[in-house]
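Heads up, there are several structures right after this.
Please treat every number below as a calculation from the coordinates, not as lab data. For clarity, every value in this text was computed on a predicted model and none was experimentally measured. Cβ atoms are built from the backbone, for glycine too; each structure is taken alone.
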Structure I
Amino acid sequence: MGKNIFFKKKNIKLKKLFPKINFNNNFVVKDIKPLHIANKNELSFFDSLKYKEIASITKASACITNKKVQNFLPAGTVKIVVDNVILELAKILKKIYPNADIDYNDQTLKKPNNRLFKNVSFGNNVLVGSNVKIGKNSVIGSNSIIESNVKIGNNCTIGYNTILRKSLIGNNVVIQDNCKIGQKGFGFIPHKNGNIKFPHIGQVVIKDNVEIASGCTIDRGSVDDTIIGNNTYLDNQVHVAHNVQIGSNCMIAGQVGFAGSSKIGNNVQIGGQAGISGHLKIGDNVKIGGGSGVVKNIEDNQTVMGYPAVSFKEFLKKNKS
């Protein structure tokens, strides 16, 4: 996740964000990033022992955390201890990125200027926002919308009725009809006064030679990015939630659903209608049978099936007639 090109950021000092805390270094918060990519003068967040190894080496100058896990952070990281890390993070994101909790209509959309896109073919009724970049020999299907700052590489094919926002698309990518890519993810925090929206400041990164079939939805990242790796294929009606990262050379069959922040390795094959729970790690060369429910991490080179998903041998043993 590099510089945020899709959202305007407010420059706010740390003390203004947390007025009840005294800071020796009252820096302007450059950005909010996950533990593994946060740097000097950036704010991060940490509330689960699952991420303690990453937390111990973070370069974030300050981190929103809780009493249970604060001691895993480096001595040089300012610890901002709160009761509810995710709730506090949502409030801070809203202050720094005030327009990231709702997908407002792009007011710059208009018919593409052929002088700006000399080697691009557009169907009827295509709308393009400001600062869009589209590579040579790409084709955009009728009634599709490419919102501001989206980048599309060379030799790409975008189908009919597709919407792209907050996305960076590589070369030789095929996105078929009726796909929605880069919209805000399903981020709400249950609260006694009602659900609170969680702003999504990430983006979608689709790498080279990817094919995405009809009716897929890919949510942008909340604080990290949602990533589809090189030469990965998604079948019809696949849903990819915020922060999901899918590796290279994967084959995902129809109606598979990925919950937020799961990481999928390379050369993974997933059968139709399988579900992957959130914050899981699926290793390389894994095969997941159709209709399976994955609720825990899977190591490399495993074949699993069933609900909850177990090794294929165990599945056959349990289901002997």
Structure II
Amino acid sequence: MEKDKRNTFLYCFSFFYPQGDVMEERSKKKKIPFDRDLFASQMRRIKEHPCFSERACHLFGRMHLAVAPKCNIQCNYCIRDFDCVNESRPGVCSRVLKPEEAVFYVRKAIKDFPYIKVIAIAGPGEPLYNEETFETLELMKENFPHQMKCLSTNGLLLPEKARELNDLNVGNLTVTVNSVDPKIGAKIYSFVNYHGKILKGEEGAKVLMEKQLEGIKKAMEYDMIVKVNTVYIPGINDKHIIEVAKRVKELGVYMQNLIPLIPQYKFEDIEPPTPEDVEKKQEELGEVLKQMTHCRRCRADAIGRLGHDVQDQI
């Protein structure tokens, strides 16, 4: 009877949560029982996270702490701006916070807006390249243990930082993966700064790709819920995105978020995909991996529900 219950439980897990089959296979290989407490924790990190659940985005909010200004790669579509109060896109914030300031703002935010369930760090640079990220996460762990912790990264330093993130209770992770082919990646990145060494062209793209995939694998070992962001760049990676979806699915990634290009910096002359293009591509990718279709391309200091930010009220 217990075996039947467990099989039913695993079936439901696999149906509602695509990583269920990954966890079951891992349990078989390690010959360990399926962890129901872990399952419950992971389901909460999906059901109450507005980015990982379309239903949750209407009920729960997130708070992005802009504590990480430095970046270790240069994407050809990226401009990090400050004091852009009327612009909503990744990399934008009104100002960079110090870790101690973040505690004050989080305390005020969850008091005024108790529906905020997630504390996240998404820039405006690369969180794993800034020590302030880890100082902030330590303070969040101490002061707000019940809020979910989330982080967005380009993945370059993820293999070496995954354990520390796990120790700091980061359970939801977003990794931006635009290519799994160095030849294509070389067209997307101007350079990669890996531990002080500047890498360009295919060499830099190859190192970034390898670290991203290795880092995702490592994050899965710590039972993190992983979402992959992929920027849809016509003429560059548009025909390659399906390969990205296939590759990250093999690693157990839960969801992919297709982000249409905002023409700027070196890609300012590229015509962005139309909403119809995006929808068609999402349908194609959806045959491979669950797609996020409710993204609002949040600022690095966004607070509130998706599409209903309240940072100007904090």
Structure III
Amino acid sequence: MFPTITINGSSELAELLALYKREMPNPNSSLASAANYHFKKPGKSFRAQLALSTGHSLGLSRLDNLHWAAACELLHNASLIHDDISDSSTHRRGQESIHNHFGSDMALCLGDWMIAKAFELGARNSRNGGALVALLAQAMQDTCNGQISDITQRECSDLAEWQRIATGKTAPLLVAPIRGAAIAASLNKHAQTIKRLEGLEYIISLCGLAYQGRNDIEDIIPSSHHSSDLEGRKPNLVVSLFAHEGQGCAEFVRWYASEDMRQVPYWQRRIASSDAILHANQSVDDWLLQAEKRVTSLPIELQSVTQSLVCAVKQKATMADIEGMHILEKSV
């Protein structure tokens, strides 16, 4: 989950929750109980916040702004529900996952319902509904491609492959809220603006890499908890750096390709105490620096919200760095 960013008018999030309640499945459907259960813990609604703050800065109407924010957030929530099925995750946001609580059939149907509702909300924009629905569809297709790469990757990926997978998983549903608000405001109809918007996806990709990198570091340290990435042989920035730079990397790569789960704690301790952690932190800092430098290349209307995104991810990275230092100090 991404950290919270500051938006104008905190009441907009309350309006967003009220919209969810109005748009819930038919009360006579068993989907309604699953949807109500899911939205008891709605999370930080980060993608909705991106859409709301961008739309606010571009002067979108309140209703169009809310509809687009809800569409983006519902699409993201659908991906989480489906991901929990494929990952066999038992919990989400401090409560049982939908598939664990209601069964996988209900989880599949609820996720599909959210995707359909997201498209409906996007289509409610009277002037640009078709373009917004097309953007949602493309974002979901790209996210699915990224997610399947993450699931099916079993060899220890190099840094370039890790970046490709991480970007594919995170960027599409982060780009969509901002780009869609620009479309809804007809900002994309100016040729010069279209060209400058091309830098938006790159900035958000960099933020996505930085955030995923921080999550990967936290999966490895502290070594007192079990690394789900090592156990599941999932792409991880620190693991990739260790495998291609660390001492004993040939031995590690052989183990990684095996079915042996007993040595997960051993290799996690080795990786957590290696230079790979430092190099991963340096990569995160570099991606954030690159993103920050490119903010001024965007249309002036989008600079504030994009800078807020960079600052939010940077704050997350800084807090994680401090926690990591404490952990390492205790282990020395």
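Where does the value 1.7 come from, among I, II, III, when distance in nm of label points 7 Å out along Cα→Cβ at positions 243 and 267 is the thing being computed?
Label of the source structure: II.
With helix-only ellipticity at 222 nm (-39500 (n - 2.57) for each DSSP H run of 4 or more, over all residues; to 500) coming out at -24500, pick the structure among I, II, III it was computed from.
Working through the options, I get structure III.
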